[in-house]
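J.: Below: a set of structures, written as structure tokens.
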Structure 1
Amino acid sequence: MMDTYKIAVIAGDGIGPEVIAEGIKVLNKAAELDGGFRFEFTHFPWGCDYYLKNGEMMPKDGIETLSKFDAIFLGAVGDPKVPDHISLWDLLLIIRKSFDQYINLRPVKLLKGAPCPLAGVGTEDIDMTFIRENSEGEYAGSGAWLYKGKPNEVVIQNGVFSRMGCERVIRYAFELAKKEKKTLTSISKGNALNYSMVFWDQIFAEVSKEYPEVETHKLLVDAASMFMVKDPKRFQIVVTSNLFGDILTDLGAAIAGGMGLAAGANLNPERKFPSMFEPIHGSAPDIAGKGLADPLATIWAAAQMLEHFGREDWGKKIVDGIETMLCERKTLTPDLGGNSSTSEVGDAFCKLMETF
């Protein structure tokens, strides 16, 4: 019996529709070649253009609508005409929170053929998986704005760290490290953030007692930033808070081929709700509509989706295919030194898949 995966597609803004189109090509090609599953894609025109016409990033019943799908494929969100906190909070973050996508999983892996700004670093030196807490921390939306517009104006932004929130993401990271027989590094800032990060460190120490077989390390976020550049091979599995994870994974993208190769999965591990898969490069409005956008990050996000559905073989094949494209250097977009268009890269990748 053939499995059918129902996917909600939010192509979004800027280059989002261009790269998502190529990701869908690859998913459909994988289904065609496999023969054991198929996709049903439903497109939703939500995002900044929708906001400018309707005063909201998505309809009031948007979350209810999305809840009926197996996964969400997101292109990009953001437009200069819409404040960033509106485009982020009223679509991306509300989806993450409503569907309890508390695991943000981002591979930071230097593929063969990918550019790297670090001297003397090879593919074996950059192979990390970041597990970022994705539901609370500094992005919980808790705080206050007092005496607005007055000389004594004050803003308070709370970082929210619950025992459940910290423990479940840390435990997920330990389980992955145990399964893959890799080291686990916790990144925090307990010397300065004397409540939230001390609490995080305490929970990490508690959970680590249940996994004596996992080699663990702890680093302050400033030291971790330095070592990601100077000695990236020390990192394998990494677990960290929402804000630190957001920043460090962009640094990771910079040292592992650039934003055009950076994919991310927002997971609800219990599968009670749909998970969401996306390239992390943003909407890049300056190149939108020009066919210059690199679709490889979106294709990598498609690989993560396939892995989530238990199609690990296809996930690996697609990542290996990205590596092949990078090494052959025949069909790449300008960010990777090529002169091919977004759709040409997608078409070439689908043709390559026939050789898998």
Structure 2
Amino acid sequence: MKQTKFNRIHKKLGAKMVEFAGYEMPIQYTSIIAEHKAVRNSVGVFDVSHMGEIFIKGDKAFDFVQYITTNDASRLYPGRVQYSAMCYPDGGIVDDLLVYNLAENEYMLVVNAANIEKDYQWMIDNNKFGVEIENLSDEYSLLAVQGPNSKNVLQKLMDKELDLEYYHFRKDKVAGVDMIVSRTGYTGELGYELYFTGDESVAEHVWNKIFEAGEEFNIQPVGLAARDTLRLEMGYCLYGNDIDKTTNPIEAGLGWITKLGKGDFIGKEAIKKAKEEGVKRKLVAMISEEKTFPRHGYDITLNGNKIGTITSGTVSPVLNKPIALGYVDARYKDIGTTVNFSVRGKEVPAEVVKLPFIQN
């Protein structure tokens, strides 16, 4: 298993470590609920260094990014970030990703950990523009500092005012270390993601400085389990659960990052056809008032008949209610529709609701 440069710290803190996407990662330190609430109420720090950073450079870098992603990269400018996806010709999703416009003719694509090699090869295979494609994932550390007090913590470690707008970034120093400071995250809270290079001593220096600065806010380390419950409360898709090569952006509710009005891109015709003809199934959000635990793979039923499948489920630590995402027959996608979670042979009533599950 690969290890991030924070591995020694995680173990020193007593984190429960698991294999995730080929990395040894902390799943939790204390409890999922405590870590989840630390992010919702104050501030928490995630090691997400397992994510992939792939750099695109060259005169045709924009043309390449525009061709390989579904969103409209012409809306980007240096300092701007965009949520997007890459699709196969049949409209299935290769991955969802963040696109950073670093400079003219230079981009950083941040991809999911489990997909790094697949995505990198996909980019190489579709490089008809002669751009330089470099996978520097192993060189970069990535910390996500998330929660209402995240700005207060990081401001202590920076000389300039931390005045970034949502989905913007800048190159700066935090605790004296050069990095990309990005106002992004996977929690729905005010938060920042810090990309930087350097050995284990640099990584540990940054971690320790952040925790010293956050002591007055009771800053907490947060594992991957709470990262999952936090993103699910916001209805953010997780690749491998809610989206994959068998789903297209229209089914998954990602039409908003699929710009059919721009020029040619991989998957455009298939996605256009799905939008025009309508899809047979749709990803919906569901909530139940019953005591149960919906899980990935459970059936969604109505009148004893299967109408779909849960892709992500948990008990929301904020609402203290079961919540889930899942694909249902498009006839049952409307807000207010009553469906059932099939939990160990028992049908548990749930309602289709509008995302996000919690309002910030």
Structure 3
Amino acid sequence: MMKNYRLALLPGDGIGKEVIPAAVEVLKATRKGFAVSFEPFDWGCEYYLRHGRMMPEDGIETLRPFDAILLGAIGHPAVPDHISLRDLLLRIRFEFDLYVNLRPVEMLPGLEMTLRAKRPQDVNMLFVRENTEGEYAGVGGRFKRGTPDEVAIQESVFTRKGVERVVRYAFQQAQRRPRKRLASATKSNAMQYAMVMWDEAVRGVAAEFPDVSVSSYHVDALAARMITHPESLDVVVGSNLFADILTDLGSALQGSLGLAASANLNPTERRGPPVFEPVHGSAPDIAGRGIANPIAAIWAAAMLLEHLGEAAAAARMMSALRAVIADAKVRTPDLGGKNSTQEFASAVVKQLRA
């Protein structure tokens, strides 16, 4: 019997409403041997401005039965970031315990290298970011607000379970890749409790994977290594905050934030659907102009298919995407072209059907 996957679409705000339809168009053209149904939801900042909340009160339960979520972008100038992020994306991550954020950082064929002295094959990393703890746990508070004595406390939360499970997943990913290398981002010289425990967990889990070589780098040194010796990095695992910053550096190495795809996963148990998203933001300055780069959204859709077990379809999608980029005839303005979001998506669909 043919499989039928149910996908929830959360285009969100700004250019999310442009790149998600583009990704869906490509995804529909990729279907072969399975079916996909889509249900859109208008949740996000505009929903907040109308209703005073980012999603309905029962939004989590509404999403729970779906096989996966394809998310566009969240953000609006009239809604503070700490509200838009925490009340939708982080709420979904925490409720469904999506403790892995997976971010590929690699050069796509035909794009100009940011690092002039390096070759495209020198930039091929997979970041595994802890996704539910650290600074994003939301523990802390403010005292004596608005006075000269105001105090703000933001606690970093690290649990042995949380660290070990994301590190173990990173080792598993490294074990599957040809180079079998893992780099761990730490700052144990300054963070003598959380990061020392992180380092201990990395060493403990490493014993389970004797075929994977592991190195620990202070996060500042690791950022420098991404520039000076990117070819030395394969799989990188880091805490919520550290890996968030490093992966944005990775997007810069790729050449555009429009290339940054990600997956939010719980690979060990299912409490709800995983979330796949481009991580370029809502870009209100270009929203509505139809020129947003849909590459990251299409790439995220390919990651979605691979996670669902449709590896052949995911490979077809990525092959078509790479072919269009390498051809260099259809490109959005952020990559030096003059084409629209829709024109790029149509070129990928045409390549799929060729």
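Please treat every number below as a calculation from the coordinates, not as lab data. For clarity, every value in this text was computed on a predicted model and none was experimentally measured. Cβ atoms are built from the backbone, for glycine too; each structure is taken alone.
J.: When distance in nm of label points 7 Å out along Cα→Cβ at positions 158 and 270 is computed for each of 1, 2, 3, which one produces 4.0?
T.: Only structure 2 yields this read-out.
J.: Kindly point out which one of 1, 2, 3 the value 2.2 was derived from, the read-out being distance in nm of label points 7 Å out along Cα→Cβ at positions 134 and 166.
T.: Attributed to the structure labelled 1.
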